[in-house]
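S.K.: Please find the structures below.
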Structure I
């Protein structure tokens, strides 16, 4: 079984002391590739540096909605230059988060729209973040549509209508360890059964969202644990784990234009 953690944050300070051990555990679990996702100017630069130093690691660059107030033209210029690195395979994580409101709504929307424009210009697939936007996220995607845009809705937690809209737009759906959590993951387990097999990615969002059974033993998530999410996904969908793993690998490599 060959796995690709499509979304993690190995630049996080919680990996500073043992990142080599973390990557070794990932390799032992069959996780041979991972996308390190940038959320700020600094984290994007760190993500690229880590990806450059290890085979099988890739990076994205972008500004998270929480940090939208730093989304100046000079920062976008820095990120565009950074995106010229061969290890950069995506733009994001970007989108809207009206739950915690670390940045005002109008600032988030402006930042999101500019990043849509930049990613389209660079022809990079996008990593989307959406939380409690009450339809505004979809409104913007439709208003600023593009025939060349590809992307994944990271950590999907929406309803059936939203899922159907994302699929109509051609996007992939990122499934996290929430799928494995008994109560919290109930709705996601139902919807995971109807996602076309060629549109699914698995991710950890490490160091966050540790799946079961690891959640019972360790707080910090890491790429190795994406295997637990894949196995639960196969169980929920009634599919052979090896078959599903192969399809998800193909999906991830296709989205990020990574040679298999």
Structure II
């Protein structure tokens, strides 16, 4: 395992990272629960993921659809995610990461630095593309790394999606995924997340291999991981991020299913 990843996820062998999808936060179109209810559910699912044998957890506001991007995110989102992440960090003994959609990378860094999350997941770190929330025309890397330095959060690692899911890459259609990895490494990424085209869709093994062959940074798989494909992916990946498959019926909107979570761990570790 790459040392950048082992500094967060100790031990040898490929690692498993489970997703906690926080319910819709206050102010978003589908919000129904109190903040305390959201916290309680996130803590419950985080404990199930840890007890199942996963190595880490990412907390994400995926239910906040339809997303706004970057500076359009309100302070209520940062406040809600801070409270949820703080509770999850206190509740488990494994490293916790955070992602704030869409493009809330400075927001996520601030949350992580405040409550003790170890890393963030960043989309649009390098290159522009067209996502379902619109045109993401500016790479995040320059401003984000300067912000990390300005708040003293260098201990928070940034794992970056390349050729991000839920997006068109026609603007960069002349570039293969290896070019995205080269660009991300040149701009200071701490690791790369390779995905399929949408949530729950399988990640192409050839894409994971292509990134592995051009970088010494950690390579993570970020969508479509199942027990059937896990061992093949682990040949090239340092870690597998699992969200949809460990939920009831394999559907990301549902709660974590303890039995499916254990089955996922067994598929990787035997």
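All of the numbers you see were taken from the coordinates with simple rules; none came from a lab. For clarity, every value in this text was computed on a predicted model and none was experimentally measured. Cβ atoms are built from the backbone, for glycine too; each structure is taken alone.
S.K.: Tell me which structure, out of I, II, gives 21 once relative contact order in percent (Cα under 8 Å, 6 or more apart) is calculated.
M.R.: Source structure: I.
S.K.: Now for a different question. Using mean count of other Cβ atoms within 10 Å over residues 86-93 for the comparison, can you identify which of I, II gives the largest number?
M.R.: By mean count of other Cβ atoms within 10 Å over residues 86-93, the leading structure of I, II is I.
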